[in-house]
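Okay, got some structures for you below.
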Structure 1
Amino acid sequence: MHLRNVEMFCDAVELRSFSRAAEHLRVSQSAVSQAIQLLERRVGTQLIDRSKRPFELTAAGATYFNGCRDLLASFRVIEEKVRSMDNKVVGRVRVAAIYSVGLLQVNDLIDRFRGDYPEAEVVIDYSHPDDVYRRVGQEQDELGLVSFPKARGEFTCIHWQDQPMVIVVGRNHPWFERQSIEPAELNGARFVGFNRNLFIRRAIDRWFRDLGASVETVHEFDNVEYVKLDVESGSGVALLPHPTVVDECAAGRLKALEIAGVSWVRPLGIIHRKGRELSKPAQKFIEALQKQADNARAAETAEASTSHA
């Protein structure tokens with residue numbers, strides 16, 4: 001029971017929420033709160049400052065959390081080794097992902113994964129790219145899903161998929177009825193972009209420089225959803241990964257246009273701590289991600305062949 005309390009404490013800290021921890025662990029919020037109170041009584045000091053919103057760890061709580069996290073990680077490795085002896089896929093894999101990986105596609109994948117491996121669980125949280133690297137680096141999460149992945153010193157990167165980039169316009173934009181534009185037409189275009197500290201913004205700036213295109217950036221945001229909403233409102237055009245706008249294009253709210261002679265893509269990758277032995281659920285989830293990408297590429301190839309027939 002003490003180990004279960006430790007698990008509840010670590011989940012609450014990692015998710016910064018008692019309620020989210022309760023949801024992930026399939027217990028009541030009061031059960032999480034009571035478990036942490038029991039731990040505090042056991043060690044004789046306050047671990048969490050509940051007067052802050054969101055709550056914060058005390059100095060003792062931070063020390064206790066770091067030790068408990070390592071303890072749980074070691075225990076899960078031992079459990080995984082025992083379970084793997086009869087080739088079962090059992091246990092939980094925690095995943096941190098950037099917001100724009102494609103929520104619908106990933107959620108569908110998780111549902112299929114649960115069907116294939118009913119004794120395994122995927123817990124996924126969406127966050128800023130820097131936070132994804134931090135969480136995986138600190139082993140709060142076993143895997144990370146990021147764009148423009150880089151094999152930094154402490155990380156191993158696995159290629160997942162390449163997403164084509166398209167110019168996106170709202171229904172009231174003069175380009176809405178078109179299928180493509182010429183690169184020169186981007187000059188002077190009102191542009192809705194990403195914040196300068198994001199990898200994708202730096203890539204877009206570089207692509208535009210190489211193309212000799214000069215846009216007028218009117219608004220900047222830190223995630224795809226805000227960019228799409230701003231384009232829908234008529235503020236300007238954007239350059240976005242095509243899978244992120246499929247639903248809006250199908251609904252007629254946005255239109256995706258190709259840039260003639262240009263083939264830009266956003267690479268997506270899977271990261272994990274270098275040298276870490278991945279759990280069986282993590283290995284199988286990586287296989288599922290890659291299979292999903294392979295199937296998507298095959299479908300796109302088939303659709304392209306049919307359209308050219």
Structure 2
Amino acid sequence: MRAIVQDSYGTPDVLRSATIEQPEIAEHEVLLRVQAAGLDRGTWHLLTGTPYLMRIIGFGLRRPKNRVPGIDVAGTVVAVGSAVTTFKEGDEVFGMSRGSFAEYAAARADKLAHKPANVTFEQAAVIGVSGGTALQALAAGGLQAGQRVLITGASGGVGSYAVQLATAAGAHVTGVCGAGKRDLVRGLGADEVLDYARDDFADGAQHYDLIIDIAGNSPLSRLRRALTPTGTAVIVGGESKGNLTGGIGRQVRAMMMTPFVGQRLTGLAAKERGSDSEILAGHVAAGRVIPSIDRTYSLDEVPAAVRHLAAGRVNGKVAISI
């Protein structure tokens with residue numbers, strides 16, 4: 001099969017097209033004919049091997065354990081493992097897999113869901129990781145109807161889902177993004193939109209019951225100023241200049257601070273769960289959530305797609321059509 005492979009950590013230049021063997025599946029896995037894949041920030045980190053903590057916890061110390069990158073996937077089941085009962089050959093599915101930047105990929109059955117009929121494979125392929133992370137972040141924050149919710153990074157992959165899911169739950173949503181992405185965030189359902197370069201969400205003009213801080217670097221003191229006295233802040237990932245732990249240090253400090261303040265500060269380590277994809281499939285089928293695709297690339301254009309993501313110009317998600 002054709003696939004994109006990487007034999008070392010580095011820039012998108014280490015990615016190359018190759019012909020390799022199709023993956024073998026275990027008893028709890030299915031083999032997919034990949035129709036489309038999604039590109040998320042986690043794939044970028046797995047490409048670069050940073051923060052270095054990722055290498056230590058098992059992703060490969062000197063080189064990636066999995067030569068084929070890509071997690072988000074949508075495709076057609078062509079073979080099922082002996083223990084799989086939830087899917088059969090011919091089913092159209094989406095979710096998370098091992099190495100989705102290829103013509104075929106292996107995926108655990110419990111990380112997949114049936115594809116909604118009202119979306120394309122490209123749209124389905126960008127739901128799993130980012131949509132699941134948004135769903136888990138809002139659940140971790142105890143989202144309730146009527147709350148005032150602030151979402152930073154609202155125009156990105158996770159943010160675009162968080163805005164739609166919070167709006168669907170009946171919250172009053174304020175999104176934070178760049179000036180050029182305001183219309184996108186408004187279109188996702190945000191009641192208010194702030195320009196991160198000009199507007200200070202912590203200026204005291206408004207306080208929020210829940211803050212979903214996505215890939216941000218705001219000091220904890222700033223998040224606390226923007227919260228109500230009993231509000232909750234959920235820190236999702238985080239980008240920092242440190243290559244050792246990345247944004248994880250801020251999450252740890254937040255959780256250590258929580259017992260001593262009236263507000264609740266917590267981090268999120270998102271899990272890959274097919275059950276979340278099933279929930280998201282219901283929202284998508286009902287029209288409450290619409291995957292937002294900035295651009296679609298071919299398999300051979302994956303390096304260019306990764307550069308586009310790394311440049312910070314993506315509105316919503318990037319899809320790979322295979």
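Per-structure values
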{"read-out": "Parent structure of the calculated result 6.2, given that distance in nm of label points 7 Å out along Cα→Cβ at positions 35 and 187 is the read-out and 1, 2 the choices", "value": "1"}
{"read-out": "Test item: helix-only ellipticity at 222 nm (-39500 (n - 2.57) for each DSSP H run of 4 or more, over all residues; to 500) calculated as -14500, pick one of 1, 2", "value": "1"}
{"read-out": "Origin of the derived value 3.4 (distance in nm of label points 7 Å out along Cα→Cβ at positions 43 and 283; candidates 1, 2)", "value": "1"}
{"read-out": "Structure from which 15.6 was derived, mean projected area of the Cα convex hull in nm², options 1, 2", "value": "2"}
{"read-out": "Winner on distance in nm of label points 7 Å out along Cα→Cβ at positions 235 and 251 once structures 1, 2 are ranked, highest first", "value": "1"}
{"read-out": "Top of 1, 2 by mean count of other Cβ atoms within 10 Å over residues 139-146, largest first", "value": "1"}
{"read-out": "Origin of the derived value 3.6 (distance in nm of label points 7 Å out along Cα→Cβ at positions 99 and 155; candidates 1, 2)", "value": "2"}
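Quick note: the coordinates plus some simple rules give every number you see, no bench work behind them. Keep in mind it's a predicted model, so treat the numbers as computed, not measured. Cβ atoms are built from the backbone, for glycine too; each structure is taken alone.
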